[in-house]
1. Supply the structure label, taken from P, Q, corresponding to Rg and Dmax of the Cα atoms in Å with the calculated value 26.0, 106.
2. Given a value of -13000 for helix-only ellipticity at 222 nm (-39500 (n - 2.57) for each DSSP H run of 4 or more, over all residues; to 500), point me to the structure among P, Q it was derived from.
3. Of structures P, Q, which gives 6.6 when distance in nm of label points 7 Å out along Cα→Cβ at positions 70 and 150 is computed from the coordinates?
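Here, each number is a calculation from the coordinates, and none is a lab measurement. What you see is a predicted model; the values in this text were computed from it and never measured. Cβ atoms are built from the backbone, for glycine too; each structure is taken alone.
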Structure P
Amino acid sequence: MAGKAKLIPDKLLSSDERVILESRPSAIKYMKSASLAILVGLAALVVFAWEYIPDVPDIPYLSEYMANEDYGQYIQWAFLGLFVLSFVYFDYRWLRWGSTVYAVTDERIITQRGILNKSYEDIPLVQITNVDMSQSIGKRMLGYGTIVISTQGTTGRKDSVVWEAVPDPIRVRRKIQEVMDVRVKPKT
């Protein structure tokens, strides 16, 4: 299953390095709150536009406040602002999800993060001491989990790297362990 990188830039890999696995975090983790924001935003948009929709009944309590000449227009604009904010929040969560990549090559593991400013964290396979995985019952039902990759903790390095919301974490953990067991590039 090793092959050419699809999510990690080729220029980040050495000439003979092979990508074993690439993955993004589960969209479910990033999109739960974003989806709720979109629902709130759409409700706010409907309330904003309610006055302009012909032949609709009044919204209890809210219609009389919106009809007030002193501050009714401010209420409408507040709902429009709520819609815009929820849309911006959804876009931010979507971009954050799309810019996070976890990769395993035959030489190292790579974590890519960042929307505008990219950061790449890589750990050579020889420095990895342990790969742990955890899943709560809710995460198991949704098909994702957390993988903690422990390292030897050399100077200037973190003691562990955490991959959050990894889809099918058992398979990913197995792939990392298989690559760690080989540690020698096969002859082709």
Structure Q
Amino acid sequence: MLNSWFIQGRFKFMAISRDKKNTLVADMSELLASAKTTVFAKYDGLTVADVQKLRAQAREAGVVIKVIKNRLVRVALLDVETYKNTDTTPLTGQLIYAVSAEDEVAPAKILNEFAKTNPALVIAGGFSGEGLLLSADEVNALASLPSKSQLIGEVVAMLLSPVHDITNALSGNLHALLDGVEAKATS
């Protein structure tokens, strides 16, 4: 049920209760405390269906999407020791927040990929896990990096490369030796 009243030809929505605000701030504080990266973007012009699609894509990547008033985010940032002194002046306008506790790159990647097909979404900035404010350019640069799982895969492949090379070299020499023994045996 939506609480509203009619004022001057428009519907005006009632403010959310203090208890609900406290719950939202506590939830956001908990998310921020465990976050490796938080990215925020302007989403003015996105439809509800677009936001739902973004949430689904983010969920698959382990990223939480939140739409919450900037004032409440500022209060949540003050509740987390890491972000107490973080500059919050970029938190203006309608913002959507993407938070990940698992991967530093995932929130930036998810919003960046979604923005390619939905120009109404514009990355505005972010916060690092160390409490630093990131500009939109820094977030876009972060989005261009490989994900944590891709980096781990590349490192494992590099570590296994010498083992594969030695195995291949030894198996090649063994084949040549066996071919030579076979040729000697048949002659």
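1. Numbers: P: 23.8, 80; Q: 26.0, 106.
Computing Rg and Dmax of the Cα atoms in Å on every structure in P, Q gives 26.0, 106 only for Q.
2. Details: P: -13000; Q: -17500.
Of the structures listed, the value fits P.
3. On the way: P: 6.6; Q: 3.1.
This value belongs to structure P.
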